[in-house]
Structure 1
Amino acid sequence: MNKITGTYTMTDWKETPLRELEPPQKCTSVVAPGNFTGPLVGEGQTFYVLNYVTEKTGLFSGYTFFKGKISDKEGSFAEGSFVLADDGTFDTIAARTKWTIVEGSGTGDLSGITGHGGFSATEGLKVTFDLEYELPE
């Protein structure tokens, strides 16, 4: 398994109500484009559904679509795309998510990629993530 750490910076956060619930609960959708930097370089597009339990705590799930390159320790690149399934929570301290690379979602040099990772974000739309992945030989 290859282990990398990088940065994902969401450049926008468009949150839209999905359903009226008894306050303070609410259900919203989010579209958040962004950029990956570090060993994972490229474009991201995140889609979440958030369920607020209180005004500042809740759960979310969704997908992040990645298109770009992964560099390995030797400096060579694998180029293509894949999808990350997100499953997380948020509170007044941080937003935390676990990622799983969606099986069969890899394209190009990233065809057959598998793995998992995630992040814990304490402020803003810039997160530091960890990702463990494997590519077929």
Structure 2
Amino acid sequence: MWQRSYEAEAHGVSAEQIWQVWTDINRWNEWDDMMEYARTNEPFGKGCHFELKPKGGSKLSLEIAECEEGKYFVDQCQLFLATVRGHHEIQQTKTGGLRIKTTVTLTGPLTFLWRMLLVQKIVDGLPSDMANIIAAAKKRNP
């Protein structure tokens, strides 16, 4: 198993605004600079299936494996002999802001290979993604 997390603290934005950005899968490429597109025709929630295509990469099929509205969701992608899960959560801080955290976990016999081919790039992009999510959320109506 391989796991990495990144978190950021945000002020001047509500959990509802962050949740609006996260649950709008068809617009993820607007804040994720490494993504060509993400697409779904299903409502966001546990069991929602979607596909995404990283820039320069192959199309991937994902599913929302867990979800508690307004608090967290887990997306999951089954790769060849490996599984990657992204746990995305929002927490209130004692200072009145929000802590936004993403933890990426990679498991399976080919963890080492998928880390090099795909997952390390995802993790390396988390600081930029988080800043872009917060900026996009601030433009949304609370």
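Rule-based calculations on the coordinates, nothing more; no lab input. In this text, all values refer to a predicted model and were calculated from it rather than measured experimentally. Cβ atoms are built from the backbone, for glycine too; each structure is taken alone.
Out of 1, 2, choose the structure whose coordinates give helix-only ellipticity at 222 nm (-39500 (n - 2.57) for each DSSP H run of 4 or more, over all residues; to 500) equal to 0 when calculated. Write down the numbers at each step before the final one.
Values: 1: 0; 2: -6000.
This figure was derived from 1.
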Out of 1, 2, which one gives 1.01 for Rg/Rh (Cα atoms, Kirkwood Rh), for residues 10-49 alone as computed from the coordinates?
2
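For relative contact order in percent (Cα under 8 Å, 6 or more apart), which of 1, 2 scores largest?
Ranking 1, 2 on relative contact order in percent (Cα under 8 Å, 6 or more apart), first place is 2.
Assuming 1.00 is FRET efficiency 1/(1 + (r/R0)^6) of positions 2 and 122 (r between Cβ atoms, R0 = 30 Å, to 0.05) as calculated from a single structure, say which of 1, 2 it is. Don't skip to the answer; put the middle values down first.
Details: 1: 0.70; 2: 1.00.
The read-out was computed on structure 2.
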